[in-house]
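Chemist: Next up: some structures, all given as C-alpha cells.
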Structure P
Amino acid sequence: MFDFVRNSKKIIQFVLALIILPFALWGVESYVSNTGGADEIANVGGTPIVAGQFQQALREQQDRLRPQLGGNNQELLESPQLRRGVLEELINQRLLALHANKSKLMVSDEALIGFISSVPSLQENGKFSRERYQALVAAQGMSTEMFEAQVRQDLLLQQAMMAVGNAAVSGHVPTERWLAAQLEEREISEAVVRAEQFASAVKPDAAAIQRFYEENRARFEVPEQVRVEYLTLSQEKMIEAAKVGDEEIKAWYQSNEARYKQPEQRQASHILIRADKNAPDADVKAAQAKAEQILAQLKAAPGDFAKLAKQHSQDPGSGEKGGDLGYFGRGMMVKPFEEAAYSLKENQISEVVRSDFGFHLIKLTGVRPEQVRPLNEVRGEIVAELKRQSGAKQFAAAAEEFGNIVYEQADSLKPAAEKYGLGVQISEWLAKSGQAAAPFTNPKLLQAIFSDDALKNKRNTTAIDVGNNTLVSARVTDHRPAALEPLEAVSGMIEKVLVREAAIAKASATGQADLEKLNKGEKLNLAWSATRSVSRQHAPNLSPEARNAIFAAPATSLPAYVGAKAPAGFALYRIDKVKPYDSSSGAEAVARSQALRQQYGQVVAQEDLVAWLATLRQHYPVKINADALERK
C-alpha cells in the first residue's frame, strides 16, 4: 500500500519542483492571524509579515547558501537582492495560505500518512521505518503531533497550487515546434583566426601604458588587509568534550522509559482491487464483485493467498511479493485497513475491506507485541542526548561571561582563553571584501575587525555570533592600509594586456572580412576542422554566442557561414548539413524527447503559477515597508 500511495503523489512532486524556497513549516493561523505592529515588514491582504518571521526565513536561506558560497561572495548573504527575494517568497506563501483558508481546503489523514510514508529518508529496505520517523521528529525538538500538524499545513499550501499545476497545458503544436528546434542537429566545421599571429606586430608605447593605468586604477589597488588573533567558543566543541557517567545514563533511561517503547506492530499481506472513492458506481461494483470472487477462492484454499496476490493484486509494490506489506504500526495505514488488520488473529484472512484506494483482502502474517528497547541498545542515543544537553547548558552559561571578559579586558584575549581552555589562533591576511576561510566568512565579524576601535586601538572585538552556536572574538595584530601598486611594478602586465587586446581586435577584423568574402561566394584557403554535429541541447566547446549564430543561420542554401568571437581570436563556422529531429530514430532519442517535453511543460506550468500569484495579489493587496526591509 505504501508503494501505491507513493505512486499517487506525482502532482505534489511536480508542484514541489516549482517552489524556489522551501516552505517554512508554520501553521495557517500564523499566516493569517492579524498580529501587526511596529516591526511589520509587509502586509498581505490585511495580515502582517513581521520582522521575526522575516528574520527566521532569512537565516534559513542564508544557512542553505553559506556552504555553497564558502569564502566567496559572502556579501550576497546580506544583499538587498537576497532580502527582497526571501520577502517575496514569504509573500507568496501568505497569498497561498489566504487562498487555502478562503477556499476551505483541508488535508485528510490518509494524505498525510501517504506523504510521510513516501519520504525516502524515513524508509528502510523500501518500507516506512517508525524508528527513523521518531528519530527525525525528536531531532527537531518536536512531538509527533506538532510535526504532523506542521507537515499537514505545508501540504495544505501545496494543495492550493495543485489546480494550477493540473491545468497547465503546453499545447501539442508549440511543444513539438520547441522540441524540433531543440533537437535539430547541424553539421559544422570550424576555422579560427588566431590572435597570436598578430601579437608580434603590436608594441604599446609608454603613453598607452600610462593611459591604461590611469583609466583602470581600481585594478591595481591592493585592498586594506589585517591579520588577527582570535578565540572561538563553540557549543559543538563543548558537546564533544562533555562527560557522561553510567549512573547518569541509567537514571535517564529509567525516567524516559516511555520514550523507548516500541508499540505493537503487525505484518500483513493484502490483495488490492482498485476502485478510487470517486470512481463510477459501475466500476466500484465490478471491483467489489472481483474481490468477493477472490475471497471465495481463499476460503476454499487459504494457502493460495500469495499466489492469488501475484495474479490479481493491483498494488504494484506488494503484488509481486505475494501481497506482503511488511510490519507497520497504528497510524500508518488508512483507517479501514488498520481496523481490519488489528482485529485479525495471526494467519486469519479478513472479509472484503473498502478504503479510498479500493477493496482489500487482508491476511495477518505476524505480530510484534509492544516492547521496551533495552538499555544496551539505546545507550549510544542516551549518551548523545546527555552530551548535547550538557554542552548546550555549558555554552549558554559561558556565552555571556565570555562576551563580558573579551569586552572588559579588551587589550588581550588571554584571560578568556585561560578561563575556557581555548587556544588563541592566528589568521592569514584578511581583506575586508576578499575571500577568507571560516569564521571570517561572517560579514559581522569582518565589519567588527575593520572597525576604528579594532584597527586604531587594537581592542578585542565583541563576541560575534557567527552561527551554529559559535562565538568569535578577534584582535588585530597587523594592519596594511589600502595602497595603489606603482606603475613600474605593473607596466609589464599592462603591456601584455594591451598586446592581447590589440591582437584580438585585429583577429576579429580579419575574421569578419573573411566571413564577408565567404558569404559572397569567394574561395579562401582556411584550415577547416573535421565535421561534427551539434544541437542547441548539445554543443560542446561552443560559446553561447557561437551556438546562437549557428542555429540562427538560414538553412535554405548550404554551405552557410557564420562567425563569433572566440577566446583565441575569431571563429568561422561552416554549416554543411541540417538534420531535422526524427522521433523514430531510436529509444535514446525517444527518451530524450520525452524529457524535453516534460521540461517544456514545467516551464509553462511555472509561468502559469507566476501569473496566478500575480492575480492573487489583486485579491489580497500587498504593501511592503521598504525601510523595515532594509533595516538589519
Structure Q
Amino acid sequence: MGCDSEMASEQCGYFIIGTAGHVDHGKTELIKALTGIDTDRLPEEKRRGMSIDLGFAYFRLPDGRIVGIVDVPGHERFVHNMLAGAAGMDLVLMVVAADEGVMAQTVEHLNILQLLDVRDGIIVITKRDLVDEEWLQLVIEDVREHFKGTFLDGAPVVAVSSVTGNGLDELVKLIQQRAKDFKPKKEMERPFRLPIDRAFIKAGFGVIVTGTAFSGNVSVGQEVEISPIGIRARVRSMQVHRQSVERAFAGQRVAMNLTGIERESIERGYVVTEVGYIPPTNRIAVNVRLLPNVKKPLKDGSPVRLHIGTGEWVARIFLISGDELAPGENTFAELRTDEHLACVRYDRFVIRSYSPAETIGGGTIVEPYPPRYRRRSPRYLESCVRKSTGSYEDAAQMLLEENANGLSTRELSVLLHITKERTKELLDRLQERGSAIKLNDELYISPVSYKAAKDELLSLLRSHHEAHPLHMGMRKGVLFGQMSSVTDEATLELLLTRFQEEGDVTIERELVRLSSHSPSLSGQYLEIANEMLKLCADAGFSPPSLNELMQHFANERDSAMEVFHALLESGQLVLVEEFVFHPHVIERAKQLVGEHIERHGKITVAEFRDMAGITRKYATPILEHLDRIGFTQRLGDCRILRSKAAKEQQQMEGASK
C-alpha cells in the first residue's frame, strides 16, 4: 500500500531528503533525473545555470512511499540559503562531482550538517559519464578519506549520471531502504511548528507559506500564530506534495494558505506554531562548539551570524566562563540578538563569522528564555549544565527551581515546548520522585522553593510574634509585602493553605499566625485593655479618636498601642476612620438603623444623627461603616437595607424574565 493517504502517511512516517555539496556538482540535475521536477524556479537561476535559493520536489518510491526533497544552493555566497534548507532533513544526499572531487563547499556543507545533527546520508558521485572507471575509484577513495570520523564515515556510495540514468536505480533502492528503516522522531509529542522557508501571494488564494513541519500536527480551519511577531492567522487550506490535505504532520513538506495576515508581515525564519507556544526571545543560552579547522579562537563578545531553523540573525556571543573559545572546544554561552527570534529548547543552530561569512561552529539551545543571572555566576553555569542533558525531566526540575512562584502546567508546557498532556505526565513523575510539589490542579513548585518560602514565612511570623506578643498575627498583605521568596499573591495564598494543613500556621480571616502562638492579655496589659474597653463602651456613639484614646494612656503609650492592636485584631474594638468604637455600639447602631428603615423604608444621615443624639461628625462615619460591612446600601442621600435591595433586585430580574 502506498503512503499518499493521510492515514497511511501517519503509519509510514514522513521522510525528507536534502541535497548538499559544492556548486555545479549536479545536485539540481540529479533531482530532476529522479523526480522530473526542475527545482530552479527563479529566472536568475535559469539564466546563470546555478541554484541560488531553495528548491523543492518529491517523488514516489517503488514501494509507494512518497518522499520530499529539498535542493540547496552550493555556492559559498548562498550558504545562508543552504542553512535554511538543511533544517529538517532526515537523509542527506552528499553530492560530489566525479570530475572535481571534494571541494570547499563540500567540506563546509558537511560541517553544517554535523552541527545540525543530521545523522544519515548517502554519498552520491555525480557526472560519472565524464570520467573513466579508474578515475572514479580514485574519487571514491578520496571522498571516503575526507569523510572519515563524520556521520558519513561508512555511508553507502553510489555513482550516477543524470544524463544517461546510469546508477539511478541503485540510488533509488538505497533511498527506499533508508526510508523503510527510518524511525520518525518523537515530534508528535510537541506542539505544531513549521519554520517558514518561503512566503508568497497566489492569485485567488492570498498568502502561502511553505516549510518542513518540525513537530506536531495542524488542521485546516485551525488558528495559528506567526512567531516571533505574534500575529494570528487561520489555516484556510493546505497541500502536501501538491495534494490537498485536511491535516499535516511533523516531517512533511507543507504549503499553507493563511488568512488574516499580510505577505509583508512574513519573513523567512518566522515560525507557524500553535497559539502561545513560542514566545519571542532575543537571549538564548547555548552549548556551543567551535569547529577544529577554524583559524582563530572565538573571543567573548564577538559578533556572529546565527542560523536557527530557516532564519538568520546577527548576534553577539557572550561566554559564561572564559574569555575565548579555542578551535575544537565547546562551552556554554549566551547569544543575544537585536531582533526577536523564534526557537525552542534543544534546537540545533549554526554560527558563522560576521566577516568574512564562514561557518565556524554551532551547537544546541539549552534555554531559549534564560533567567537574569549574572553571566559569570556559578548558578548560571549550573543551570546550563543541568538543562543540557537533553532530558525534559531535568529541564523541568531546573525551571521549577528558577521560578520561585511555581509554574502552571501550561507555562511549563510552553517553556519545554511539549504538549500539555506530556507535561502532566512529566510532572507526575517528578512528583513521585519528590522533585515537584503540586499546589493545585495546575500549579507546581519545586521542593527548594517550597522550603525557602516556608522557612522565610515562619521566620517572619516568629519575629512578628516576638516584637508584638499581643497581636493575633500578621495581615496577609503585610506578610506578602515583606516576603522575598514569593512574589505572587495567588501562590502565597496556596502556600498558606498548605502550611496550615501541615499544622505550621493558623489562618483567621486576613490574619496569619504560628499555630503555636496564643496571645493572652495579663498583668499590666489586661488592666489597660479593660480600661480601654470601658472608655469606648461608655462613650457610646461619640467615641474617642485613636489619638485621643492614646492620650489617655500617655504614660504607657507603647503598651497601650500594643493592647489596642490586639483588641482590634480580636474584634473587641472597631476602628471606623479615626474613631474607636466598642462593637456593642456598632450592633446598637445596626439595630436602630434597621428598625427605622423597616418602619420608613429608608434613613438619612440627619435622621440617624437625631436618633442617636450625636453630630454628623460621628453619624456619617457610622453609616459609611454599615455600608462597608454590607448592612446598608446608599442610594443618593438615603440608605436602605442591603438585604432588602438584593430581594428587590431579584424580583425585578424575575419579572423581566
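The numbers here are math on the coordinates, done by the rules we state, and not lab data. In this text the structure is predicted, and so the values were computed from the model without any measurement. Cβ atoms are built from the backbone, for glycine too; each structure is taken alone.
Chemist: If Cα Rg over 2.2 N^0.38 Å comes out at 1.41 when worked out from the coordinates, which of P, Q was used?
Modeler: Computing Cα Rg over 2.2 N^0.38 Å on every structure in P, Q gives 1.41 only for Q.
Chemist: Next question, about the same structure. If distance in nm of label points 7 Å out along Cα→Cβ at positions 297 and 401 computes to 3.0, which of P, Q did it come from?
Modeler: This figure was derived from Q.
Chemist: Now, a different point. Comparing structures P, Q by FRET efficiency 1/(1 + (r/R0)^6) of positions 569 and 609 (r between Cβ atoms, R0 = 35 Å, to 0.05), which one has the largest value?
Modeler: Q
Chemist: Upon calculation of distance in nm of label points 7 Å out along Cα→Cβ at positions 241 and 593 from the atomic coordinates, which of the structures P, Q produces 7.8?
Modeler: That value comes from structure Q.
Chemist: A follow-up question, please. Of structures P, Q, which gives 4.7 when distance in nm of label points 7 Å out along Cα→Cβ at positions 289 and 369 is computed from the coordinates?
Modeler: For distance in nm of label points 7 Å out along Cα→Cβ at positions 289 and 369, the value 4.7 is produced by structure P.
Chemist: When distance in nm of label points 7 Å out along Cα→Cβ at positions 449 and 601 is computed for each of P, Q, which one produces 5.2?
Modeler: For distance in nm of label points 7 Å out along Cα→Cβ at positions 449 and 601, the value 5.2 is produced by structure P.
Chemist: One of P, Q was used to calculate distance in nm of label points 7 Å out along Cα→Cβ at positions 193 and 225, giving 1.4; which?
Modeler: Of the structures listed, the value fits Q.
Chemist: Shifting gears a bit: Check the numbers for relative contact order in percent (Cα under 8 Å, 6 or more apart) across P, Q and tell me which is largest.
Modeler: Checked P, Q; max of relative contact order in percent (Cα under 8 Å, 6 or more apart) sits with P.
Chemist: Given a value of -11500 for helix-only ellipticity at 222 nm (-39500 (n - 2.57) for each DSSP H run of 4 or more, over all residues; to 500), point me to the structure among P, Q it was derived from.
Modeler: Q
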